[in-house]
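Trainee: For reference, the structures are reproduced in the following blocks.
Nothing in this text is a laboratory measurement; each read-out follows from the coordinates by a stated rule. Small disclaimer: the values here were computed from a predicted structure and weren't measured. Cβ atoms are built from the backbone, for glycine too; each structure is taken alone.
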Structure P
Amino acid sequence: MSSALYTIKRFKIHTLTPVFIGSGEEFTPFTYIYDEENKSVYYLKEEMFEEIYKRCGNELLEQAKRGRIEMTEFLRQHNDLLSKSKQRENYYYKLSYKEIPRDKIHTFIKQYNEKYNEPGPYIPGSEIKGAIRTALLYSILKSGEKLPSNERELEKLLRINNTPQDDILRCLIIRDTNPVKLDRLIVEPVTVLHRRKNKRFRIWCEILQENTEFECEILIDEKLRQKFTERNKELAEILTFDGLKAKCKEFYKDLIDFEKQTFSEFSRGEVIDHGVVEEKLNEGKFMLRIGMGQGYYGLTVNLINRNKDIETKRAVRKDERKYLPLGWILLEEIR
């Protein structure tokens, strides 16, 4: 779809591997309970805590003196309160888990989902645009441009006249996706692999599952695009949907090759499974990586000179022998 002012395209977004985009909020074992029978986590409302405190305030204070309180274990001594905590009016929402959480749970970014009357995970347009920006910068550097010494100088590579108003990605507008059903999230641990292989630990997160689908709208401001391409003819090819896709493919192919080469430095014999990601990339699909797990070389352009030994890498365990990389999505145009 196009108009005199904008070229507009709608895309379906598929998650190819687990994805986590943090909201900045978290729930501690004091503020959630879990149910081993139905494998669910319940995030308790303040009103429920008030009732627990009225009934058991002294016990809570005494236990707090002895160390951290896990609300599930505490309420097992008060079965009526435990049962009441699982009534719908007493918790914000609940999620399934793969493994009993033993620490704070980092929550996925959400917005109100009117269709289902619940909070729903979504992908911010800024997350998608940031991934495209990194790929474009990498492409410019790979073509021979010298790597700047700081972030401010790096950003100038995407500017026509070195001013923020002349940033070429101003002509790219990416809307937030629609929110999807809450049950597309599952609580599971992300393993933080360490170069010192005996130093691993885990972070519990609300993980967006593979094969989740979103829709989003991407616009190119044709007036701005024309302004930029008149000043720099080389931008005419880049500032198109096909041009952006090609630059992303170049960056992510190099990133996957690097990750495959270096994963053994963090592995205890396991492998990381990029199978479906490589397959789609080799088919020429529009691929991006977002959220947690991108790592230093996925979030920056320093893959160009590989100037740093990475100490940690984050992934989700698939089975005893395999890990899945985080954050890979596929964009397909809706025609």
Structure Q
Amino acid sequence: MKKLILISALLFSFNGWAYNEYDLLKLKTCTGAAAKLGKIATMGEQVCDLREADLSDTDLSNVNLRRANFGGADLSGANLADANLRGSYLVGDLSGANLTGANLRKANLGGADLSGANLTDANLTGAHLREANLTGANLTSANLTDAVLYLATLNKANLTSANLTKANLGESSLNEVNFSGTKLTGAIFIDTDLSNVSLTGANFTEGRLHRTNLSKADLSGANFTKGILHSTNLSKADLSGANFENADLRRANLTGANLRGANLRGANLREANLTGANLHRTDLHGADLYKADLTNMDLTTTNLKNARLDGAKYCKTQMPWGEVNDDCEE
């Protein structure tokens, strides 16, 4: 029978039965009842000890369990909507849990199972989610500013309109993620695989994407202003209309990329590989193309004013003044 727990400061009742009455007693303690189980004073606040508790399918909506310790607890299917879990330790089973609107600011969810969980509108600012399993989780409009998602699994997660400003998603798994309207300003994607993803119009301003795999990704209209994309793989990516002004693209792989109408003013493209890229009406004003590979490119409509081109490799390269083949292999 599904458990239902209604919690207030001093009153405690439930409909049905609990798998472990001791767990319910501990929960009662955490809400201000007279029992002394699991009470720990830290910085003047009570820290609730709910380690290994079985609270699966429990109604904990609107409860205040700030700084609680849920280490190893079973919260699968639990209703934690609008709960205050700020600073709590939640390394346990939260699969299928309802965390809509929950306050998880600076909570520790490292390695937690959040697969299929509903985190719509949840506050995860500064939360620790290293190696967490968020497969199929709903993070629509969630606030993940400064959150650590390093090595996390977010396959098929919904991040529509989520705020990932300055979040760290290094080496995370992001297959089939929905990034529609996601805020990614200053986000970190170092060594992350984002190949084939759709990030049309995404804002990566000042983002750190070095060594990221963005091959064949749809990044049309995306904003990478002042972004760091050192050694990033952008081969065959759709970058039409994208903004790379003052971005760091040193040694980036842009072979076959579509940069039609893109803004690369002042961009650092030293030693970048642009073989076969589409630069029709691309703005490279003041860009640094030192030792860049410009093989098999048509630059007749490209803005190269004040661009640095010394050391660049030319082979079947169409320049505004004609074809250049200085560095073709014989």
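Trainee: From which structure (P, Q) was helix-only ellipticity at 222 nm (-39500 (n - 2.57) for each DSSP H run of 4 or more, over all residues; to 500) calculated, if the value obtained is -9500?
Mentor: That value comes from structure P.
Trainee: Compute relative contact order in percent (Cα under 8 Å, 6 or more apart) for each of P, Q and report the one that scores greatest.
Mentor: P
Trainee: Comparing volume of the Cα convex hull per residue in Å³ across P, Q, which is largest?
Mentor: P
Trainee: Right, next: Hey, distance in nm of label points 7 Å out along Cα→Cβ at positions 233 and 321 derived from one of P, Q reads 3.8; which structure?
Mentor: For distance in nm of label points 7 Å out along Cα→Cβ at positions 233 and 321, the value 3.8 is produced by structure Q.
Trainee: A value of 1.9 was derived for distance in nm of label points 7 Å out along Cα→Cβ at positions 57 and 73; which structure in P, Q was it taken from?
Mentor: Source structure: Q.
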